[in-house]
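**Q** Take a look at the structures listed below.
Every number here is computed from the coordinates shown, using simple stated rules; none is lab data. This one's a predicted model, so the numbers in the text were calculated from it and none came from an experiment. Cβ atoms are built from the backbone, for glycine too; each structure is taken alone.
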Structure I
Amino acid sequence: MGGSVTIPATIRLFLVHGQPAGLRTAEISNWTGKAVAAPRTELKEFAQREELKSPGIYFLTGVDPETGKDALYIGEAESVVKRLPGHASKDFWVSVAAFVSKDENLTKAHIRYLEGKLIERAQQLRVHLVNSVSSGGARLPESDAAEMDVFLEKVLQLLPVLGISHLSKPVNRVAEKHSLLYCHVKGLKATGNRTESGFVVYAGSQAVPNDRPSAAAWSRERRAELLSTGALKLECDHLLFTEDIEFSSPSIAAGIICGGNTNGLTNWRNTDGKELKALEENET
C-alpha cells in the first residue's frame, strides 16, 4: 500500500437506475470482491441489496458541518445493511459505498484487518475522519494477510471510480529530473509536478516564511493548516515541506509557496526555464 495503484484493470460499472451518482455496483475482472454505492437518498434501495447482508467494509462520505471539510467514516460489519441504521444520527454523510466478497469468504477478522489498514492509511494522508474510535485492525495468519492486502489494493483502485478520492495518494515522484517542475522565489526553491487531480509539491520544497499583505484568506488559512499538521515546518529563514502535498492547481501550489496569489502556469518551470504554460501548449 505504499504507492498509488497502477495495475491495469477492467472495471464493470452498473448503474441500477441509470443515474451516474445513483445506486450502482462496480466489479473488477477476475476479482472476488464487489462494490455497491448509493447516495443517502437511495438508502432504502441500497439496504435491499442481497449481497450487502454479508460481512464487508463501508465508507460514509460528506462534509463536516462544523469545519466545512470533506469528511469520511470507515467501518466494518458482519452485515452491512444491519449496521447502517446505527449511523442515522450522523448528519454529515450524503453517500455510502460498501465492499463485500462474492464468494462470501470474508470473515470478521478479515474485515477488521481491512478496516484497520484503511484507517491507518487515512491517518497517514491526514484525511478528516469522523470515526469516534480508531480501529487497531486484526492479526491474521500470513497467508490471509497477503490475500487481504490484494483485496485492499482492489478496493483502493475502485474507490475513486465511485467518487471517493480521500484515500488516493498523489502520483509518485517523477524519476526523470528533466521532467520535474521548479518554483523559485526569494532564493528559495520548490519542486513539483502535475498529477491526475491537481499539482503535487514534493517533500523538501521550500516556501517563504510569511504571507504577503495582499494574500487571500484561503491562502493564509491553508498555510496555517499545513503548519499545524506538520506538513510545513519553520526553518531558519523559510518554510519546509516535510511530505508530498497535493493541491488542486499549479496556481494554488505556487501561491502557498510564494505566500500569496500568483500564476502557477508561469511560475512553475522546467530545468530549461520553460514555463508550464508553454510546455502544455506544446503538448496540444
Structure II
Amino acid sequence: MSASPEKQLNTNIPKLGILAGGGNIPKTLIEHCQNNGQSVFVVAFEHQSDLVLGDDIPHIWARLGAAGKVIKVLKAEGVQDLVMIGKIRRPSLAELKPDLKTAEFFAKEGLNALGDDGLLKALKRFLENDGFKIHGIQTVMPDILTPAGLISKAKPSKQAEKDIERGCSLLDALGDQDVGQSVVVQGGHVLGIEGAEGTDALIKRCGALQRKGEGAVLIKLCKNEQDRDLDLPTIGPQTIEVLAASGFSGVAIHAGASIIDDRETVSSLAKAQKLFVKGIHPQDYQ
C-alpha cells in the first residue's frame, strides 16, 4: 500500500540533519518534518537525547566528542542543512572522549575559554567551515516561536508586571556578558540570576529565598548578542511544574525569540496551578 500524499517524501526540499539533544522538541521537529514530506537524518547524542528512534527514521547515536564520525556520516547521507535543537548538558573533557576532529576544534577554540554562547557560536563556525548550513528551528517551524500575550488564563498582577520590568532591565544589562537567560524577581527584589545550573535549578534555589506575599516571577529572555539559530530560551511542562512547586506566580518569556515546548500542555498546567505565562516584547518594559 502506498503512503498517503501528505506523508510522501518531497524531494524538492533538501534533506535536513537534526542534531538532537534532550527534551521533547527534537521529537516535535521530526514529526513536523515527517508530516510535511521533509526527509531527515537524525544524530542523537548519547547521554543527552531522550529520543526513541525506530527504523523508520534514519539516524545514528553518537558521543558529543565524535565529531569526525558525525560529519562523515552526514556527508555520506547528503546532508548540508542542519538544525541543532534540544538541551545539551555541558560535558567535561573526560566525558567527551574527543576524536581527532573534536580535538582539532578544542585546540583551536579552547574548552574553558568560552561561555555557553561562545561555545555554540564556535561550533556553528566549525560546521559551516566544513560545508554545512546551520538553521534555527524557526526556519522550519515558524509557529514554534512564543506568541505575544497570555498563554494562560491567569494574568500577571500589577506587582508582577513591575517585576517583569525589573527583570527585563537586568537581563538587558547582562546581555553582553554570556551569562544565563533567566532571572527571578519578587516584589522588586532580584532573588537570582541563572548560572550553569539551568532554569529549573534556578527556580528551586530562588523558591527557598522568597519572602511572604505574592510569589516570584521568572523572566526568561533571548540575550542581546545571542545567535537566534542556536539555543533559543525554552520552557515546557516541567518548567510549569517546578514553578508551581516553588510557589511562583508565573513566567514571562521572550515573544518571537523563544520556544514553549508543548504549548497546549503548558497552558493547561498553568491554568490548573493558577500561574500566568506571558509572551513579552522586552522593549515594551523599557
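**Q** Which structure, out of I, II, was Rg/Rh (Cα atoms, Kirkwood Rh) derived from, given a value of 0.99?
**A** The read-out was computed on structure II.
**Q** For which of I, II does mean count of other Cβ atoms within 10 Å over residues 183-190, calculated from the coordinates, equal 20.1?
**A** Answer for the origin of the read-out: II.
**Q** Computing relative contact order in percent (Cα under 8 Å, 6 or more apart) gives 17 for which of I, II?
**A** Source structure: II.
**Q** Given a value of 2.6 for distance in nm of label points 7 Å out along Cα→Cβ at positions 87 and 271, calculated from one of I, II, which structure does it belong to?
**A** Source structure for this number: II.
**Q** Still on this structure, I have one more. Among the shown structures I, II, from which was the value 144 of volume of the Cα convex hull per residue in Å³, for residues 151-238 alone calculated?
**A** This value belongs to structure I.
**Q** Among the shown structures I, II, from which was the value 2.6 of mean projected area of the Cα convex hull in nm², for residues 23-62 alone calculated?
**A** Computing mean projected area of the Cα convex hull in nm², for residues 23-62 alone on every structure in I, II gives 2.6 only for II.
**Q** Please state which of the structures I, II yields -10000 when helix-only ellipticity at 222 nm (-39500 (n - 2.57) for each DSSP H run of 4 or more, over all residues; to 500) is computed from it.
**A** II
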